[in-house]
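Visitor: These notes open a run of structures that come right after.
Values in this text are rule-based calculations from the coordinates and carry no lab data. On a predicted model such as this, the values are computed, not experimentally measured, just so you know. Cβ atoms are built from the backbone, for glycine too; each structure is taken alone.
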Structure P
Amino acid sequence: MSEQLRVPVVIMRGGTSKGIFIKENDLPKDQKERDAIILSIFGSPDVRQIDGLAGADPLTSKLAIIGPSTHPDADVDYTFGQVSINSPLVDYNGNCGNISSGVGPFAIDESLVNAEGPVTTVRIHNTNTGKILKAEVEVRDGHAAVAGDCSIAGVPGTSAPIWMDFAGTAGAATGKTLPTGNVKDTIKTSFGDKTVSIVDVANPCVFVLASDMGIDGTETPAEIDGNAELLKNLEELRAKATVMIGMAKDEADATASSPAFPMICMVREPKDYVSFSTGETIKADDVDFVARLMFMQVLHKTYAGTATACTGAAARIEGTIVNEVMRERSDDEAIRIGHPAGVLPVQAIVKDGKVEKTSFQRTARRVMEGYVYVDKAKLDKLMK
C-alpha cells in the first residue's frame, strides 16, 4: 500500500444528513495537508465524488473531526467541515446541527466519554463557533442506543431519540443574536429592495418572505432547484447579507469562501402542501409556518439542525419575519416547522433578547467503520 495512505474513519448518519467522522489525531496538523487528505477521502472536487466516500449531495458531503476537549466546560472538541463537491474547498465557517447529533454517540462509542445510563449528557465544544452544545444520548450496555421509537421526517423508520440543546450557541458566528442589531433590514438587490431578518443562533440565517422571492413557499426541491433565476437571486441576497454581517469582504468572496453560511430561508404562513419524499399531504393545521431552506445553493431536502435552532429562536423574537408569519404559540408549545419532507418541532424560549432554550430531537446511527485509502498521487496534486 505504499501508493496509498490509510486513514481510520467512521460513517454516521446524523439526523437527516450523513457524515464522515475522523479523530483529530488521525489527521495531520498542517491545514493544507489535512484539507487535501479530506478532499481525497470525500472524492472532491467531482460532481459524482466517484473516487471517494461522499454521496454527491451537500447533505452527504459533511465532515466531523473529533478530539479531546480544549474547553473546560466540554467533554469533546468537534470541528465541522462542509466539503465542496465542485471545488477544492472545505468550509469551516459554521456548524451542522444534524451532524452534531452524531457527535455524542460517536464520543460514547469511541470511549471518549463514559457511558452513564440510562442517558449520558455529552458537552460538545464546537470549534467552528467556539460555542458549547449539549446532546442527551440514551445508552445501553455501555454504548449509544440505536433502537427506539423516535421518528424524524426525512429518515425512514424509528431510532433512539437524541435531544440537542443549542441554547448556548447564540451569536455563534457574529457574537450577537441579531448581527445587525435589527429585527429587520432592507437589502438592495438587482431584483428590488428586499426585507430580511438576520438571526445568529447555532449558525447565522437570513430569513425572507417566500412571496418576496416570487414563489408560493410550498415548492418541492426539484421545483426550486430547477428555477435558475430564483437560485441566482437567492445567492445574490445571501451574499449581500454575508457581507453585511462581516462574514465576507465582498459578494464574490461570500460565494467563493463561505458558500454554506449564512444559510438563507424562505418562509410563509401555514398552508397545505405535499411532502416530496412520502407523497403525504402536510396539513396547514399541523405546522406553524412553512419554510424552504437553501444550503450550498440548493434546497435542503429537509431542514438543517442548526437552522432549526436558529429558526426556533427567530420565531420567538418579536418583529422578525419568522415571528410575523408564525401561528401564535405559547412558550411551552413546540414550534412546528413545515419543511419539504414533513414537520420538525423545536422548543424555543427567548426572553429579554436572551436565548434561554432552543432544542429538538434527532436520531443518529453508526453506519460503517474501517479504513479509507487515499491515492498519494492525487493527494500530491491537491497539495500543489
Structure Q
Amino acid sequence: MVKKVAILANGGDVSGFNAVIRAIALTAKKHNVECYGFIDGYNGLLKNEYVDLIGTHMISGILHKGGSIIGSSTNANVFNYKVNENGQTVYKDLSQECIDNIKKDGFDCVFTLGGDGTQKSARDFFVRGVNVIGVPKTIDNDVACTDITFGYNTAVSVATEALDRLHTTAETHHRIMVLETMGRYAGWIALESAIAGGADVALIPEIPYDIDKVVDKINERRKEGKDFSIVVVSEGAMPKGGSITVENTRDNGAGVDNTKLGGVGNKVAHELEKLTGLEARNTTLGYVQRGGTPTAFDRTLSTKYGAKAMNLALEEKFGRLVVLKNGVLDSVSLEDVVGNNKKIGAVSGNTEESNIRKVSMDSDLVKTARSIGICLGD
C-alpha cells in the first residue's frame, strides 16, 4: 500500500506547478498518505533534499501562485550528470544515487511534473524499478500522448493580451508589429494566440515559411486600405531551405536540450521592413509567458491532473503519465510517451528519436487559421 509519496517539479517554470502540487498533497492527506516535495527537481532527488508539504502547511494559499514552491531545475539529467573532477568536466550516471535515496527515504511513489525531458527520465527510472507517475507540464504543449499540458493555456493568454496591445500601436503608427513567442520546436502558442489575437500572419516551426508569401499578405491588406499588420512568429520558425535561429548554446550537460532559441522575430521584422517599405518592430515576450498567476483553466486542469495522479498511485498504477484525451482524464504508459527514445539517459528534444507533439497539418487550429485568412507562410 502507498503510504509515503514525493513530488518533484522539473524543467522550465510554468503557471500551474503549485496547483498540481496542492492537488496531489490534498488528495494524499485525505487518504492519510505522507507527501513530500524534492527541492529543485532532479537535483533535489540527487542531493536528497526534500520538505514535508502537509505537516508544514506549505500548500496553503498556493493555488493562484505562479512558479513552484519546491523549485525546479532545467539542467539535471541524472543519467548523464555534469560533474567536475580534478578541474575537468565529466559526465556520470548518478541515477543509482537517486534510486538509493528513494529507497532509503521510504517513498512508495515519485510524481514527476515536467515536459518531454522530465518524463523521459521518469520512464528511465521506472525501467530501473522506481514507482513513478508523470504529470505533463510545459508551456510548449509538446508532450506526447496528451491533448494539453498545464501551463500552456496561461502562456497563450499572455501572448493574446500582448497582441491586443500591439494592435493599437500597429494601427496608430501604420507599422508591422511582430511578436516572437516561445514554443521551441512546436508552434502551438504562436498559432493559437494568433487566432485568439486576430493576427494576420503566424509562422510556426512545422511550416517552413517563404517571406515573400508574408509580404504578399501584407500588400494584400494595404490594397484593402489596411496599412498595418500583425505577425506572430514562434521562436523555432525557420525559412524554407534555412534553419532555426539560435541565440546561444548553453552547457547544461549532456542529455538535455542545450540550444537556446531566439532572434527570429527580429530577423523577420528586419526582412519585412526592407521588402514592404513599412516600419516593422519586434517584441519578444520571453519569460513573461512562463510566470505569474495561472488562468482559471490552468488552475482547474492542474488540479484535475494532480488529483488523478495521486489516485493512480493509490491504485498502484505506476509507470504512467496522466493525460487529457478528447476531453477525458486518463493515463498512458510512459513507454508510449517516450516513443522510440528508449536508450537510458538519451538526449531529449528535437531529435529523430524524440516523441514530442507538434502541430499537424490536419489540426483544427491549422484549418481554422487558413479558413479565416491567416497566412502561415506557405
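Visitor: Rank structures P, Q by distance in nm of label points 7 Å out along Cα→Cβ at positions 138 and 290 and report only the one at the top, that is, the highest.
Guide: P
Visitor: One of P, Q was used to compute helix-only ellipticity at 222 nm (-39500 (n - 2.57) for each DSSP H run of 4 or more, over all residues; to 500), and the result was -5500. Which label is that?
Guide: Structure of origin is P.
Visitor: Where is distance in nm of label points 7 Å out along Cα→Cβ at positions 122 and 170 largest, in which of P, Q?
Guide: Structure Q gives the largest value of distance in nm of label points 7 Å out along Cα→Cβ at positions 122 and 170 among P, Q.
Visitor: Tell me which of P, Q gives 0.10 when you compute FRET efficiency 1/(1 + (r/R0)^6) of positions 34 and 226 (r between Cβ atoms, R0 = 41 Å, to 0.05).
Guide: Q
Visitor: Using relative contact order in percent (Cα under 8 Å, 6 or more apart) as the calculated read-out, with 19 as its value, let me know the right label among P, Q.
Guide: This figure was derived from P.
Visitor: Same structure, new question: Of the structures P, Q, report the one carrying the highest value of mean count of other Cβ atoms within 10 Å over residues 18-25.
Guide: Once mean count of other Cβ atoms within 10 Å over residues 18-25 is worked out for each structure, Q has the highest.
Visitor: From P, Q, which structure was Cα Rg over 2.2 N^0.38 Å, for residues 74-297 alone = 1.11 calculated on?
Guide: It must be structure P, since only it matches.
Visitor: Compute mean count of other Cβ atoms within 10 Å over residues 178-185 for each of P, Q and report the one that scores greatest.
Guide: Once mean count of other Cβ atoms within 10 Å over residues 178-185 is worked out for each structure, Q has the highest.
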